[in-house]
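Some structures are shown below for you to check.
Readers should treat all values here as calculations from the given coordinates under stated rules, not as data from a laboratory. All figures in this text were calculated on a predicted structure; none of them were measured in a lab. Cβ atoms are built from the backbone, for glycine too; each structure is taken alone.
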Structure P
C-alpha cells in the first residue's frame with residue numbers, strides 16, 4: 001500500500017450492500033456485498049449475467065439507492081462524487097448524438113464541468129484525436145466506445161467505471177480500447193471494469209473480483225484465484241466459483 005492509499009479514503013468502499021427490486025416477486029440483485037478498492041488499482045469485476053455487477057456499478061454512481069448497506073466513493077456519497085467530476089463511467093451504449101462530430105461531443109461534455117478542461121488531450125488519450133471532425137454516426141462501434149472514454153476523461157476523474165465496454169467490438173477494436181485505458185491508468189487513475197471477456201481480466205487487471213448471486217465469491221490476482229480454485233485457467237476457476245453455492249476461493253482476498 002502506498003502512502004497516498006494510507007492517508008486518503010479508498011476509491012470505493014462498499015459494505016453490506018443490498019439492493020432489492022420489488023415487483024410480483026422480490027428480486028435481490030445484490031446480497032450483502034463487501035468491496036474495497038484502493039486508489040490506483042485496476043480491478044476487474046466478473047460474474048455471470050444477473051450476478052449484480054451492473055447494479056453494483058449503478059449504486060456506486062448514485063443512479064440507484066441501496067436497500068441496505070453503504071457505498072462511499074472517494075470518501076463521499078456517490079452522487080456528490082459524480083457531481084464534482086471525480087467519478088465517471090463508460091457504459092455499453094447510449095449517450096451519443098449521431099449528428100455531432102466527435103470533437104463537438106467532447107466539448108459539450110466539457111462544458112458541463114465548466115472551464116479549464118482540455119478537450120484535445122482527452123481525445124488524444126482516448127486514441128481518437130484524428131477523428132475530431134468525424135460525425136459520430138460515421139464512427140464504428142469501437143470508435144464510439146473510445147469516444148465515450150474521452151467523454152469520461154474530460155473531467156479528470158479519480159475513479160473510472162467501465163461496464164462491459166468492449167461488448168460487440170472486434171479483436172482490433174478491443175485491443176486499441178484497452179491500450180488507451182491502460183495508458184491512462186498508468187497515470188494513477190483507479191479503474192473498475194465489468195467484463196464477460198476473461199482474457200481482459202487476466203491481461204489488464206491488477207486484481208479480479210468474482211461475484212455470483214449478488215455476493216463476492218473470490219477476490220485476488222488472477223493467479224491467486226486460479227490457485228485457490230485448484231485449476232489452471234481463469235475460465236475454469238470462474239465456472240467452478242459461479243457454479244458453487246455459498247463457497248468462496250479461500251486464500252484469495
Structure Q
C-alpha cells in the first residue's frame with residue numbers, strides 16, 4: 001500500500017520526490033522504492049520522525065507499536081496518518097502524545113488508482129489535518145469521511161471487499177469455463193462485467209435492485225441464475241462475510 005500512496009502523491013504532483021522519505025527494515029524493498037521513485041530511504045524510523053512533517057504508518061497492526069518506538073513525545077508539530085487495520089486513533093495517541101492522528105482504511109484497488117478510502121480524525125487533529133490526508137488518498141481513488149466508530153465496518157466492507165469480489169470474479173470465470181469459454185476470455189468477461197456493473201450503480205444512482213430488474217426478463221436466462229444464487233443463500237453469505245471481517249477488525253483493535 002505504501003508504494004501505491006507514493007505513486008499517487010507523485011503522479012498527482014502533491015509533492016516532489018525530494019520531499020519524501022521511506023523507512024523499512026527490508027533493504028531489498030528500500031532499493032526497489034529508491035530505484036522506482038528516486039526518493040530517500042532509510043532503516044531508521046527516528047530519522048523519519050525528525051525530518052518528516054507528515055508520517056504515514058503503512059504497517060500491519062501487529063507492527064505498529066514497534067514502528068512508533070522512539071517517537072519523540074515532546075513535539076506536536078507532526079501529523080500521523082495510520083492505515084493499520086483495527087487500530088484506533090486513541091491507541092496511537094497513547095503512544096505518541098498530543099499529536100494529530102488521522103486513521104484511514106484504504107483498499108487494494110488503490111494500487112491501480114481505483115481505491116476507496118475512509119478517513120476519520122483523532123482528538124488532536126483538526127479539519128486541516130483531515131483535508132491533508134484526504135488529498136493524499138484522493139490521489140489513489142475515492143474518499144469518504146466518517147465517524148471513527150464506523151471504521152471497523154468500513155474494514156469489513158470496502159477493506160476486505162475486494163478479496164470477496166476477486167473470488168466472485170474467479171467463480172464467474174470458472175462458470176464460463178465450465179460451459180466452454182477459454183480461460184483468458186472468461187476472466188476478461190467476468191472482470192469487465194463487475195467493473196461495468198459497479199459503474200452502473202455509481203453513475204446512474206439507481207438502486208442495485210432496480211438495475212438487477214432491468215436485466216432479468218420474465219422467464220429468461222438471468223432470473224434462472226438469480227434463483228440458484230438465492231437458493232444457495234448468496235446474499236446472506238456475503239453479509240456474513242462482511243460481518244466476520246468487521247468483527248476481526250474490532251478484535252485487532254482490542255488486542
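Looking at distance in nm of label points 7 Å out along Cα→Cβ at positions 27 and 171 over structures P, Q, structure Q comes out largest. Upon calculation of mean count of other Cβ atoms within 10 Å over residues 11-18 from the atomic coordinates, which of the structures P, Q produces 19.9? Working through the options, I get structure P.
One of P, Q was used to compute FRET efficiency 1/(1 + (r/R0)^6) of positions 35 and 123 (r between Cβ atoms, R0 = 30 Å, to 0.05), and the answer was 0.15. Which one was it? Write down the numbers at each step before the final one.
Details: P: 0.40; Q: 0.15.
Corresponding structure: Q.
Once relative contact order in percent (Cα under 8 Å, 6 or more apart) is calculated for every structure in P, Q, which label goes with the largest value? Don't jump to the answer; show the numbers that get you there.
Values: P: 24; Q: 15.
That would be structure P.
With helix-only ellipticity at 222 nm (-39500 (n - 2.57) for each DSSP H run of 4 or more, over all residues; to 500) derived from the coordinates and found to be -10000, which of P, Q does the value describe? Checking each candidate, the match is P.
Of structures P, Q, which gives 3.7 when distance in nm of label points 7 Å out along Cα→Cβ at positions 67 and 227 is computed from the coordinates?
Values: P: 3.7; Q: 5.1.
Answer for the origin of the read-out: P.
Rank structures P, Q by mean count of other Cβ atoms within 10 Å over residues 19-26 and report only the one at the top, that is, the highest. Show your work: numbers first, answer last.
Details: P: 10.2; Q: 15.8.
If we compare mean count of other Cβ atoms within 10 Å over residues 19-26 over P, Q, the biggest value is for Q.
One of P, Q was used to compute Cα Rg over 2.2 N^0.38 Å, and the answer was 1.17. Which one was it? Going through each structure in turn, the value belongs to Q.
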